[in-house]
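*Asks:* Multiple structures follow.
Any read-out appearing in this document is the output of simple, stated calculations on the displayed coordinates, not a laboratory observation. Owing to the predicted nature of the structure, the values given are computational and were not obtained by experimental measurement. Cβ atoms are built from the backbone, for glycine too; each structure is taken alone.
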Structure 1
Amino acid sequence: MNTHFLNSNPYAHPESLVSCDWLAEHLQDPSVRVIESNEDVLLYDTGHIPGAVHVDWLKDLNDQVLRDYLSPDAFAELAKRIGITPETTLVFYGDKSNWWAAYALWVFSLFGHQDLRLLNGGRAKWIAEGRETTKERPQYPKSAYLVPPSRRDDEIRAFSADALEQSKAHKPLIDVRSPGEFKGEITHMAEYPQEGVLRGGHIPGAKSVPWSTAANPDGTFKSAEELRKIYLDNLGLKQSDHTITYCRIGERSAHTWFVLTKLLGFPDVKNYDGSWTEWGNTVRAPIEKA
């Protein structure tokens, strides 16, 4: 399937990002499934892209007892329910400049699904362009999806012990939260006081690069040239670096994980989904304040 390239200076994996035009042309393509995943889980019912299924980040992607993601068995059941096969092209989109869409894409990556893409600009751009939405929930036949043999935690997910080791080794840690959170001036993201923690600051040695640095005002991603300037030239990262991203619970850092792996081609990036809600409440976890 040919992808509508978005830049004259292409990303490392340009097929991972599609435009609204491309998606509009493929809404009737049976090999493509559109997935909406939002922070606001009620938003889907107010109107969504025709044919899009809803994946609830809290109920569908997380274990309901353990602080962990769903099991491979549960993932296969989710895949069957939304009518996809391992060969289906999945296009994710959502609110908040695709934070949660990137998060859902990252979770699907944990189970090895191959063809995963983001809609550049997400829900807001689709609506701003006056494109069609519907309140009708699509009905797809239940599909066949084999249970993945494992979850790729070791490949693209970091845990607190990994973040601590990374810090002690002075290897790249990217804190994608707001400057106030990074400095320890506030213990929560603006408008999210319910997710505050006991202590503010950042993991020692982490560099502050807010997720929004990579985005344009309309929520689309900056060009490959601009992104290289941010992360390689200004921050000094090398593509060969083992890098860990984190935020508060892994959703904003999934956005940066997508930038580094899919748009800039970094082969070894992990998302620390425990992030600051875990680190800031962990006994004896070292903390720095700017």
Structure 2
Amino acid sequence: MTNNGNPDMRVPGTVTIGGDLVVGRIGFGAMQLTGPKVWGEYPDRDGGIELLKEVVDAGINFIDTADVYGPHTNEILIHDALHPYPADLVIATKGGFVRGGPDYKDWDAVGNRVYLRQCVYTSLRRLDLDRIDLYYLHAPTASDVPFEQQMETLAELQQEGLIRHIGLSNLTAAQLRTAQRIVEIAAVTAHYNVGVRLGAELLEAAERDGIPFSPWHPAAIPRDHTASRFSSILQPIAKEYGVTVQQVALAWQLHRSPTMLPIPGTTNVAHMAENLAAASVSLTPVEVEAITDLVTEAGSDK
């Protein structure tokens, strides 16, 4: 089921992380390759391994994961599917979250130096790497130590050669500025799509500094009482280009900013191919503005 070099499956355009890691405009979010509620092993382990191989064969060279996915099983699956890794593959992982069980309510954050160091060392072990290309602090919400100390720990790990570049997840623009006073930040990730703009200020701040912004759930479409309002804009555009509304949503992400690096996830090869094809949808400025105007975004942090 590989694409055998079919250029229609390649990801057009690139984003550069930290000045030296060049990746395609669309990455792959691996979180769905776990059990229910992101807990435990992915039920179809062989299918997950095959899908990850297809992801790389399709030209995707940026895979996003985290130690808390499973926990741990997602990193192990990536290793078992892809190691030894292609030379251009960038694996981004995250640490600092903990799971107290299979319920979503039992997520929490821990940020002390010893725990974060353990997170990095054990991710290195599971992925069988000497250095992690991009390592995110999964959330800035840990209450055991100040945010600044967490940044100092990551800077220490970077100086020791265990982390190549540092990223931040689920933070505010103000927290990004605080972190940048301590260490260089190479990428950020947050919840941002056509219906949810929680990362709007962060996107604005990252774009000013040329930092890649990786929106998660990038192709999600509202399914609540507001669904008809979004459909009234997205459906005609999708019909015009002969694509799905999810592909329009992804195309909008790429038009929204040159530093955008969406990481759609899927458990299906055909769906993965659709996600890549979205990068070839050329929206007009009027269409981009119409989608952008569906949600009021937060103002500048300047």
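*Asks:* Compare percent of Cα pairs over 14 Å apart, for residues 147-210 alone across structures 1, 2 and report the one with the greatest value.
*Replies:* Between 1, 2, the highest calculated value is found for 1.
*Asks:* Out of 1, 2, which has the highest value for distance in nm of label points 7 Å out along Cα→Cβ at positions 51 and 115?
*Replies:* Result for distance in nm of label points 7 Å out along Cα→Cβ at positions 51 and 115 over 1, 2: largest is 2.
*Asks:* Identify the structure, out of 1, 2, from whose coordinates mean count of other Cβ atoms within 10 Å over residues 131-138 was calculated to give 24.5.
*Replies:* 2
*Asks:* To which of 1, 2 does the computed value 24, 14, 9 (semi-axes √(5λ) of the Cα gyration tensor in Å, for residues 203-258 alone) belong?
*Replies:* Numbers: 1: 18, 16, 9; 2: 24, 14, 9.
For semi-axes √(5λ) of the Cα gyration tensor in Å, for residues 203-258 alone, the value 24, 14, 9 is produced by structure 2.
*Asks:* -6000 is what came out when helix-only ellipticity at 222 nm (-39500 (n - 2.57) for each DSSP H run of 4 or more, over all residues; to 500) was calculated for one structure; which of 1, 2 is it?
*Replies:* Of the options listed, only 1 reproduces it.
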